[in-house]
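**Student:** In structure tokens below, several structures.
Bear in mind these aren't lab numbers, they're just calculated from the coordinates by the rules spelled out. Keep in mind the model is a prediction, meaning the values are calculated, not measured. Cβ atoms are built from the backbone, for glycine too; each structure is taken alone.
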Structure 1
Amino acid sequence: MDKISISPEWVFSPQPMYIIGTKNEDGSPNFCIITWLGFSFDGGPNIMMTIGGTKLTKTNILREKKFSANMITEDNLWLADYFGNTNGEDGEKNALPYGYEKGKTVDVPILNECHWSYECEVTKVVELDGAHLFLAAVKNIQIDKDYSGMDMKKIDLTKIRPAVYAPYNYFSIGEKLGEMGEWKSHL
């Protein structure tokens, strides 16, 4: 296979998307899309999330040290797109109807429209060039009751249907290709 080099820019970085929920100073909810998010382990499951520039969500996290990460799926994508294309600093994002509740373990807003949500407490903040990296312990996970029979060691993404972001475009997960360790039957 012949390969060429390209510039390390925002060209290709497919990522899962999350609606990040925070509380404003007046206690009202604030939601926005963040795609620079991954998972790590530090004595338990953690979320690593980077937020650049100036965003009300980042201001809220720096003040409160907590947030929710609500997985974006095919059926709530356009609500997420609304949150991602409106500015919380311009006022409450309430032009579209949505429901939310307080987290069960952490006092953060959880979107009712999301099927999988993490309640997180920030344990470390790293200041970067124009951004902040947050390391946050996952304190609770709320999932849709429809997932209660799912094998949590072999989560079926075709049932959860997460939306994936690749710069300026949204995609869905296709079919299951196989399971870990099946390489012998495929090569």
Structure 2
Amino acid sequence: MKLILASKSVTRQNMLRATGLDFEAFPADLDEDSIKKEQLKTEASPQDIARILACEKALLIANKFPDALVIGSDQILQYEDKIMDKAANIEEAREKLTILRGKTHNLISAVTVVKNDEILWQDVQSAFLTMHDFNDQFLEAYIEEAGEALTRSVGAYELESIGAQLFESIEGDYFTILGMPLLPLLTYLRQEQGIGL
């Protein structure tokens, strides 16, 4: 059965590729901001918003590929009672990192599997990350080194690279932090779909 990842995320693609799965990747062109705003009006939880976004991505791509298994995934960053979006530029990234330094934030990652218009399975996982209380000199050095990670990821960091320097402690699954609950997904694909080792 054809397996599709509804994502342009290089990190998610690399995660799946490293497991040996045979899949194709197609980005889901979704107006995520509108969906988030609508869900926030209904007082949906960050977990619900992540799950809904993952489902909407998968359903959008599943529409184009009948009978394929489509994986959708999304990640939300929650700090206190706020949801933070990706920084649009370096200034926004600097502002976000200034707010988060010395504090703990929550990364919520959701994954779903869809076939045609049916949601077959979904999972949501959380991880808690505490940043060092770094000074401005450290922050500027990080910004100079981080490059595209500042605007490519929701937290303005990539844990698998220089972003690890920001953190004092982490509680949670590594793959969830990278943006997709990989282990539950692999278990589902293996046990329910016969895909994988």
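**Student:** Given that helix-only ellipticity at 222 nm (-39500 (n - 2.57) for each DSSP H run of 4 or more, over all residues; to 500), derived from a single structure, equals -3000, which label among 1, 2 identifies that structure?
**Tutor:** On the way: 1: -3000; 2: -11500.
Computed on structure 1.
**Student:** Cα Rg over 2.2 N^0.38 Å computed as 1.03: which structure among 1, 2? Present the calculation step by step, with values, prior to reporting the outcome.
**Tutor:** Working: 1: 1.09; 2: 1.03.
Matching structure: 2.
**Student:** Given that FRET efficiency 1/(1 + (r/R0)^6) of positions 65 and 129 (r between Cβ atoms, R0 = 25 Å, to 0.05), derived from a single structure, equals 0.10, which label among 1, 2 identifies that structure?
**Tutor:** 2
**Student:** If you rank structures 1, 2 by distance in nm of label points 7 Å out along Cα→Cβ at positions 73 and 177, which sits at the top with the largest value? List each step's numbers first, then the result.
**Tutor:** Working: 1: 2.3; 2: 1.5.
Between 1, 2, the highest calculated value is found for 1.
**Student:** Also: With distance in nm of label points 7 Å out along Cα→Cβ at positions 121 and 145 derived from the coordinates and found to be 2.9, which of 1, 2 does the value describe? All intermediate terms of the calculation are to be shown ahead of the outcome.
**Tutor:** Details: 1: 2.9; 2: 3.8.
Computing distance in nm of label points 7 Å out along Cα→Cβ at positions 121 and 145 on every structure in 1, 2 gives 2.9 only for 1.
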